[in-house]
Structure I
Amino acid sequence: MNYKGNILAISGSLRTGSSNHNILKFLGELVPADINYTIYERLAEIPPFDPGLDHEHPPESVSELRSLMKDASGIIICTPEYAFGVPGQLKNMLDWTVSKGSLVDKPVALVTASSVGSHAHAALLLTLGALSAKVTEGATLLVPFIRSKIDVHGDITDEQTAKALRDVMKVFLKEI
């Protein structure tokens, strides 16, 4: 197939069926048919960042991630906040992108959905800035108290949240 683009969606939560995975599924439903939308499922397989392994033949999972990022027209990150910070495995993944410049000028949308989320959201914006990702104004969203806005099936029940997510995706799709 000849796609107009590729979006790589990454959840900062390793838990299957998490609120963040469900948000990524919701966002995927908003993507036009001519854009390939993939939710990355191998975050847990990325080893701890080790500069000694960051050479032309890094671990297979890192090599695959870098390839997916290179081929992506844009990346969406949706994450919770753990202990007032970025989930460790997500930060670890971002550390592996530094040497190859995987996010330099790459359009990135960021949704932080958690109980509070403001600390992780601010930290990720700082990290993405350090990685020279192209985070467009309007393509970020902080969704506090997410569990009160999603039902037991993972469907978004809060119309304001659904609208805000649609708005983020609209801005992001224009960017890519």
Structure II
Amino acid sequence: MTYSFTQPQKRSFFNLFAKLWLALFAFAVFFIMGIYFIYSIKIKLAQNSVNHKREEVVRIEEQIAQANKLYEILLEQSHMSKDFNKENQAIKESLRNLFSIVVKTDGITLDNVEQDKNSLKITGVSPTKEMFALLLETPLKSIFDETHTSYYQLSNGWYRFININTKQNLEENDER
């Protein structure tokens, strides 16, 4: 017995409203997962970029350290060259004064002057040993570390002299 004049229709398990909600839920899940994958890829790319920047920073720091070492070496060499220049200027001025003394005295005549890196050899003629010792040897002793003079008497009574002056290297002084 049936109480209805119409045949019952089969109902689907999901009605239109439920299907709509399921479709929206699936869309939201896929949308969220898509955003998650996009951001995870961006995070990986950012991490790779950060790692490259870190490597670049390390490389630049090494270059800076090398540049600082080179700067220190160049600064030390600059100071050494300034010291050499000052020392050379002092020696040059002392030798200029020495030669002006020779010019002012009519008795001492220089035959030869040889200068090396750390030595000076002077040969010439002087009326007396004392005149050479007072006028030239004393200033040379103030300039150089060691001074040696040899005299040979000439037939006219004057003296031929050979004066060798040496200055010790700064490297030898540093070792002591």
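FYI, it's all coordinate maths here, none of it is from the lab. Values in this document were obtained by computation on a predicted structure and should not be read as measured data. Cβ atoms are built from the backbone, for glycine too; each structure is taken alone.
Taking log10 I(q)/I(0) by the Debye sum over Cα atoms at q = 0.08, 0.11, 0.12, 0.20 Å⁻¹ from the coordinates of each of I, II, which one would give -0.22, -0.42, -0.51, -1.47?
Values: I: -0.22, -0.42, -0.51, -1.47; II: -0.59, -0.75, -0.81, -1.27.
Checking each candidate, the match is I.
Quick check on the output: 22.1 is mean count of other Cβ atoms within 10 Å over residues 19-26, derived from one of I, II. Which one produced it? The partial results should precede the final answer.
Numbers: I: 22.1; II: 10.8.
Answer for the origin of the read-out: I.
Ranked by mean count of other Cβ atoms within 10 Å over residues 59-66, which of I, II sits at the highest value? Write out the running numbers ahead of the final one.
Working: I: 16.8; II: 10.1.
That would be structure I.
Given a computed value of -11000 for helix-only ellipticity at 222 nm (-39500 (n - 2.57) for each DSSP H run of 4 or more, over all residues; to 500), which structure among I, II does it belong to?
Details: I: -11000; II: -21500.
Source structure: I.
In terms of relative contact order in percent (Cα under 8 Å, 6 or more apart), which of structures I, II is highest?
I
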